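**Student:** Multiple structures follow.
Values in this text are rule-based calculations from the coordinates and carry no lab data. None of the values given here were measured: they were computed from a predicted structure. Cβ atoms are built from the backbone, for glycine too; each structure is taken alone.
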Structure I
Amino acid sequence: MKKDLLCILDLSQEEILHLLEWTLKLKDLQKRGIPHRPLVGKSLGLLFEKPSTRTRVSFQAGMYQLGGEVIFMSPSELQIGRGETISDTARVLSRYLDIIALRTYRHETIEEFATHASIPVINALSDRFHPCQVLADLVTIQEALGNWRGIKVVFVGDGNNVAASWANLAARVDIEVVLATPKGYEPPKEVMEAARREGAKVKMASEVQEAVKGAQVVYTDVWVSMGQDKEREERLRAFAPYQVTPQLMEMADSGAIFMHCLPAHRGEEVVNEVIDGPSSVVWDQAENRLHLQKALMLMLLEQI
């Protein structure tokens with residue numbers, strides 16, 4: 001039976017630990033210049049409704065490094081852009097490809113595609129979840145802090161798809177997550193309820209200075225995501241107190257790291273002194289997307 005990754009809750013704790021182990025193995029192999037090409041003859045499809053830098057390039061480079069091929073598609077280039085149904089597209093592409101990753105505006109699009117696809121489907125970002133990002137982030141925390149067990153992660157800003165994925169991750173591994181968001185910008189209620197039903201240690205906070213006390217990880221993301229441009233001025237006002245500054249980082253635990261999934265709007269959610277400062281691990285985060293996604297594709301294709 002095929003397995004998909006639509007959100008973190010699709011994975012067990014054992015599968016997450018397996019992914020982390022293989023991510024570090026694959027990264028070490030690359031650093032030592034040792035080829036690992038078990039996916040020769042396999043094809044990855046990338047169907048993206050949104051622009052992408054890290055997600056697209058890391059999936060493409062990762063599949064090439066594993067020996068496979070990549071076909072990139074946008075809806076405007078397919079019949080789905082002219083009215084073919086998602087279900088029909090999923091059935092057809094399943095006959096051509098071995099695995100596919102979708103980056104969509106609506107999470108329901110990915111769910112419908114996965115229902116009708118006979119190949120593994122990966123959520124490469126939707127309006128609700130961004131599972132590949134936080135899985136790679138867990139690898140980065142392991143490298144930076146030596147251990148992620150029992151740590152406190154404080155996500156500062158918008159309760160978006162990344163924040164929701166952190167809530168889900170807290171349901172699978174031993175971390176505490178605090179989401180510090182303005183009133184009205186929390187993740188969807190049903191997302192939080194689902195994470196808590198699964199045992200997540202996740203709290204909501206509106207007072208950011210109090211929230212970051214004792215945090216080993218301070219994390220943020222853009223305040224205005226793709227498709228929210230009409231809300232820009234309103235969002236900038238609401239999130240102004242949530243900017244990550246050196247003063248805010250000083251309130252966190254000694255040795256705390258700063259994380260951002262990128263792209264960053266410098267001067268908005270974070271200032272240069274933090275993102276370019278000694279506590280920042282954002283470039284390691286970006287790199288680890290490559291290695292995590294390689295491990296994920298291997299796992300879903302039953303190669304590890």
Structure II
Amino acid sequence: MTGKTQIVYVPGMKPKPPVEAHEDMLWRCLLNGVERADPAVARELAWRRESFRVAPWSRLFYDEYTDIAPDLPGVERLLSLDGPEPRDIEEARHWHKRIAKLMYLASDTFPFLIDWVANPNVKAMLQDTRRYFQNHDGVATRIRRLVADRLLASWTPDSRLLVIAHSLGSVIAFDVLWELSRRADSEIRVDQFLTIGSPLGLNFMRHRMLNATATGIEKYPTNIRRWVNLAAIGEMTALDRTFADDYRKMVTLGLVESITDHTDLVTWFRGPDGLNVHKCYGYMANEKTGAAIAAWFGDAGGDAGV
């Protein structure tokens with residue numbers, strides 16, 4: 001298969017660094033992950049920096065940028081190591097994370113529990129998520145328009161589009177793709193939808209998204225060729241980690257060729273607050289993320305133009 005390759009990244013919640021700095025850092029991590037999985041593909045991709053774009057929706061939501069400097073030491077450590085250190089694995093698998101995961105999953109079924117079990121970070125995440133779903137001042141509409149415009153600007157009929165979506169960004173991307181599926185003037189086709197650290201399996205999300213009341217084929221995007229989902233051990237956002245069961249009707253209805261889950265990633269980004277298994281840089285530099293990207297790129301026969 002040949003054609004122009006394009007990669008669009010939809011970031012997760014919280015304010016982000018200025019777009020150019022954030023994009024450059026993500027690209028470094030992405031290439032590092034692909035290098036771990038397939039050095040030959042990494043060499044090919046290294047020449048295609050202009051094919052990678054971020055959809056910077058967070059500026060509309062938070063009205064601020066963050067400084068990238070505090071993350072730099074963690075990124076350098078991440079890229080310099082061959083893999084996680086024993087302390088990273090121990091912390092990711094620690095019993096208190098397993099207990100917290102069970103409590104949060106219980107609160108996804110019984111929402112009244114959330115005020116009892118959620119820590120301040122989780123409560124802040126839920127507050128931001130509710131704000132998106134409630135669409136205060138039309139902010140969610142503007143966010144979806146920005147993401148849709150970036151996707152449409154990256155796609156052409158002869159292109160192969162990879163959409164990488166992290167955290168709440170995966171919910172936004174799914175909403176956008178669902179909306180685009182229902183636009184008569186949109187022919188966009190996503191060759192691969194790659195979700196990382198995604199909460200798309202949670203009832204809290206699925207009952208509030210744009211497709212929540214739709215049924216049958218109308219409930220799902222019809223413009224995704226393949227879907228790969230990745231979740232790290234110790235995740236507190238990607239709690240319901242397998243999507244092949246939650247979204248199996250997309251396969252049975254013939255809307256997507258396959259949905260594949262990999263839920264055993266070990267990520268080792270350490271920032272100012274210590275180990276953060278959910279951080280985007282840790283996911284992008286992971287070998288399994290790199291393998292998913294390399295497989296997508298290799299499907300083009302290695303000679304795709306940009």
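**Student:** Given structures I, II, which gives the highest value for relative contact order in percent (Cα under 8 Å, 6 or more apart)?
**Tutor:** Top value of relative contact order in percent (Cα under 8 Å, 6 or more apart) goes to structure II.
**Student:** In terms of distance in nm of label points 7 Å out along Cα→Cβ at positions 13 and 125, which of structures I, II is highest?
**Tutor:** For this comparison of distance in nm of label points 7 Å out along Cα→Cβ at positions 13 and 125, the top structure is I.
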